[in-house]
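Input: structures, listed below.
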Structure I
Amino acid sequence: MDTILIILGVIAVSAGVIYYFIKSGKIADRDGDLIPDVIEDAVEDVKETAKEVKARAKKVAKEAKEVADAVKEVVEQSKDVVKAAKGKAKKVTKSQLRGMNKAQLLAMAKKDFNIELDSSLTKTNLINKVYELHNKK
């Protein structure tokens with residue numbers, strides 16, 4: 001309880017001193033609201049700075065979003081490049097070859113390896129030959 005009274009006393013004395021200096025003209029108070037002009041000016045400066053910081057933060061956030069969108073686009077494009085590269089180096093499996101008919105197997109051997117296989121071979125033998133060609137590559 002004594003501490004509260006001491007604090008209130010200090011505040012009252014401080015207010016009295018400020019009031020005295022304002023009335024005696026030692027502290028400027030243009031608008032007569034008993035708030036020193038130095039404090040009012042400082043508050044206005046803080047408000048202006050806060051507005052400027054807020055505007056800059058919005059601009060930075062907008063730029064950061066644009067950068068993030070650009071990075072996402074680059075990632076997507078790089079995925080496409082990787083897929084394309086994998087597509088060219090795709091490993092041929094026997095199950096893939098089994099899904100083809102004899103004409104397709106013969107055409108693949110001709111196209112990929114410039115080899116003409118005997119068309120009288122069975123489909124199983126063609127699959128094995130084409131598979132061997134792909135795995136020797």
Structure II
Amino acid sequence: MSSHGITVRHNFETAHRLPHLPGKCESLHGHSWWADVTVEAPDLDADGIVVEFGPFKQQLRRWIDERLDHGVMLGPDDPLVPILAAHGCKIHTVPGWPTVENVAALIGRVAVDVLSSLTQAAPYAQVTHVRVSETHVNDAHWTAS
């Protein structure tokens with residue numbers, strides 16, 4: 001059985017901290033994050049595509065840039081949230097904590113929402129895989145269930 005797929009890549013600069021884990025990631029620090037989002041379909045649409053790249057990239061990148069890029073990701077109960085907010089910092093709370101695993105799942109959910117809002121996509125197109133890298137040697141992935 002064949003299938004078709006596309007992958008969109010985007011990077012963003014974001015700080016986070018993981019105070020619940022012992023080690024150096026307890027401190028606020030930043031990364032150059034990369035997200036690879038894959039959409040697959042069993043067949044192409046009448047125009048020969050899985051999803052039109054332009055609108056999909058634009059909406060996905062806009063969400064990332066507006067909420068994550070040059071901001072800070074924190075857990076919802078992190079005591080830094082109100083302090084940084086009071087100083088006008090861009091903050092995005094990630095359910096649980098902003099581990100690379102949770103960030104991959106977050107971007108996966110956003111990509112699913114973006115894809116569902118588009119009209120130019122193959123029948124049964126779905127977001128199947130998201131890979132997020134926080135460094136050149138650390139990444140995590142989310143796979144649709």
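Where a number appears in this text, it was derived from the coordinates with a stated rule and is not lab data. Note that the structure is predicted; figures quoted are calculated from it, not measured. Cβ atoms are built from the backbone, for glycine too; each structure is taken alone.
Quick rundown of the values:
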{"item": "Comparison of I, II by distance in nm of label points 7 Å out along Cα→Cβ at positions 34 and 66 - largest value held by", "result": "I"}
{"item": "If log10 I(q)/I(0) by the Debye sum over Cα atoms at q = 0.15, 0.17, 0.19, 0.22 Å⁻¹ is computed and equals -0.75, -0.91, -1.07, -1.32, the structure in I, II", "result": "II"}
{"item": "Comparison of I, II - label where distance in nm of label points 7 Å out along Cα→Cβ at positions 18 and 106 is highest", "result": "I"}
{"item": "Which of I, II yields -27000 [helix-only ellipticity at 222 nm (-39500 (n - 2.57) for each DSSP H run of 4 or more, over all residues; to 500), calculated]", "result": "I"}
{"item": "Identity of the structure behind 1.8 (criterion: distance in nm of label points 7 Å out along Cα→Cβ at positions 98 and 114, calculated), options I, II", "result": "II"}
{"item": "Parent structure of the calculated result 13, given that relative contact order in percent (Cα under 8 Å, 6 or more apart) is the read-out and I, II the choices", "result": "I"}
